[in-house]
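K.L.:
Quick heads-up: structures coming right below.
Values quoted throughout were computed directly from the atomic coordinates according to the rules given, and no laboratory measurement underlies them. No experiment lies behind these values; they were computed from the predicted model shown. Cβ atoms are built from the backbone, for glycine too; each structure is taken alone.
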Structure I
Amino acid sequence: MSFDKICFLASDAEEAQEALRSLRHSYGHVAAADADVIVALGGDGFMLHTLHDNMDLAAPVYGMNRGTVGFLLNDYNPDDLPERLSHARKAAINPLRMEAVDAAGVQHDALAINEVALLRETRQAAKIRILLDGEVQMEELICDGIMVATPAGSTAYNLSAHGPILPIGARLMALTPISVFRPRRWRGAILPWEAKVTFDVLSYKKRPVSATADYIEVRDVREVRIAAAPEIEIDLLYDPGHGLEERLLREQFAS
């Protein structure tokens with residue numbers, strides 16, 4: 001595949017801005033809407049913002065790490081970039097769709113590439129009812145929060161909350177509680193990609209809860225509905241041997 005028109009985007013970090021200037025000077029630059037490929041320079045947070053901001057474009061996104069962890073990105077190397085892009089392998093991912101209804105009854109819609117997470121807003125634990133495809137599976141979960149994570153996001157917040165790592169090609173999502181109080185030993189569940197998850201926030205006025213799709217937060221929610229959005233496909237590019245599948249596999253054997 002040929003990538004003649006490249007759009008370079010960068011975070012505000014000094015390293016990323018320096019790389020941006022250098023790469024634009026070496027390879028030129030076009031607007032994202034006119035690009036064959038978008039090259040994102042920064043960390044995982046900036047990569048997520050880039051994917052969200054350009055989700056409606058056909059151009060794939062190739063990230064290069066100019067941040068810290070860089071799990072979603074390739075190693076930074078400014079040399080022979082067109083050749084690297086031509087040999088890169090595609091990873092297609094789908095986001096989750098969140099519909100969050102706040103205490104006033106207003107619905108807020110957002111997409112999540114990593115996860116949708118509910119978190120308590122005060123010192124009091126949240127009380128949440130869990131439904132799958134309209135059927136109650138847990139009448140009351142007392143916890144600090146709960147999340148639904150995609151395979152791409154399973155090594156992010158989900159892993160920190162002791163959720164499972166999911167293969168990138170798996171049609172699965174992780175349902176992972178955060179600091180469970182009751183039922184004490186519940187560790188969560190692995191759900192089919194087609195499942196529709198509903199969280200009812202019990203006592204939402206007394207025990208307020210926020211819902212966040214990646215970085216898009218809705219405060220004081222009373223109901224949150226989550227489902228996969230298979231009609232939206234996001235294409236990422238990775239150097240051979242350094243794709244998401246390989247990284248997810250290595251993460252499972254990390255000490």
Structure II
Amino acid sequence: MADQLASTHALITGAGGGIGLAVTKAYLEEGASCSAADIAATPSAELQALITRHPQKLHYVGADVAKADGVAAMVAAARARFGTITVLFNNAAVFDLAPLLEADERSYQRIFDVNVKGMFFTMQAVLKQMVESGAKGSIINLASQAGRRGEALVAHYCASKAAVISYTQSAALAMAPHGIRVNGISPGVVDTPMWAHVDALFAKAEGLQIGEKKKAVGLAVPLGRMGLPEDIAGAAVFLASAASAYITAQTLNVDGGNVMS
């Protein structure tokens with residue numbers, strides 16, 4: 001199934017590592033031209049190595065999606081390099097946790113600025129240029145199993161990912177007359193570099209040893225392990241490709257069986 005994404009231009013946010021990096025690699029392997037974006041001014045070492053291997057198909061854009069001017073500049077830079085964006089993997093996000101009675105406004109603001117506001121206005125900007133160009137395309141918003149249910153220590157994050165699922169449904173209905181599909185992916189626990197941060201937060205909040213939470217959540221998955229970024233990349237290729245041409249307004253669980261719907 002090589003070259004499923006030939007002639008497409010994909011914008012991937014949060015591309016510096018983890019899921020975003022894996023999706024960037026997968027899209028390149030399927031023939032897409034890729035604009036990889038992250039908050040750092042320069043690409044991560046892993047992403048730079050990928051750019052070195054694919055200089056004609058991949059470039060980097062430093063952008064803070066929590067800022068409106070950052071989103072506008074990111075989309076403009078991507079279009080200047082490869083033309084109309086026809087696939088968006090809307091992945092940039094942050095995580096925090098706290099007991100409900102201690103959850104503060106600063107954490108709330110940062111999570112919603114990136115995970116909700118940044119997600120929505122990135123999606124909107126990409127959709128506008130698709131509609132203006134008359135292009136058909138695919139938007140893929142990264143949700144989470146946390147958006148399917150509440151968690152006592154993770155209220156802000158869960159609510160932010162529930163918002164991703166809701167915006168995905170609304171945008172899909174709005175864009176269906178234009179032939180543009182909007183779907184989401186809801187990962188479970190995925191073994192990325194961010195999990196070191198997540199594990200440390202849980203260790204502090206629950207009085208655990210470092211690594212204990214990560215091990216426990218992996219064993220609790222019905223398939224018996226944490227997901228890998230490549231597990232999400234496979235779904236991201238599917239939803240970007242013609243193989244999913246009749247799928248829109250859905251959020252696909254890729255979680256080893258944690259959530260059944």
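K.L.:
Please state which of the structures I, II yields -5000 when helix-only ellipticity at 222 nm (-39500 (n - 2.57) for each DSSP H run of 4 or more, over all residues; to 500) is computed from it. Let's see the in-between values first.
P.N.:
Numbers: I: -5000; II: -14000.
So the calculation was done on I.
K.L.:
Given a value of 2.1 for distance in nm of label points 7 Å out along Cα→Cβ at positions 190 and 206, calculated from one of I, II, which structure does it belong to? Please report the intermediate quantities before stating the final value.
P.N.:
Details: I: 3.8; II: 2.1.
Computed on structure II.
K.L.:
Which of the displayed structures (I, II) returns the greatest value of distance in nm of label points 7 Å out along Cα→Cβ at positions 78 and 182 on calculation?
P.N.:
Values: I: 6.0; II: 1.5.
Structure I gives the largest value of distance in nm of label points 7 Å out along Cα→Cβ at positions 78 and 182 among I, II.
K.L.:
Which structure, out of I, II, was mean count of other Cβ atoms within 10 Å over residues 46-53 calculated from, if the result is 15.1?
P.N.:
Matching structure: II.
K.L.:
Here's something else I'd like to know. Can you spot which of I, II the value 36, 18, 16 was calculated from, given it is semi-axes √(5λ) of the Cα gyration tensor in Å?
P.N.:
Working: I: 36, 18, 16; II: 29, 19, 19.
Of the options listed, only I reproduces it.
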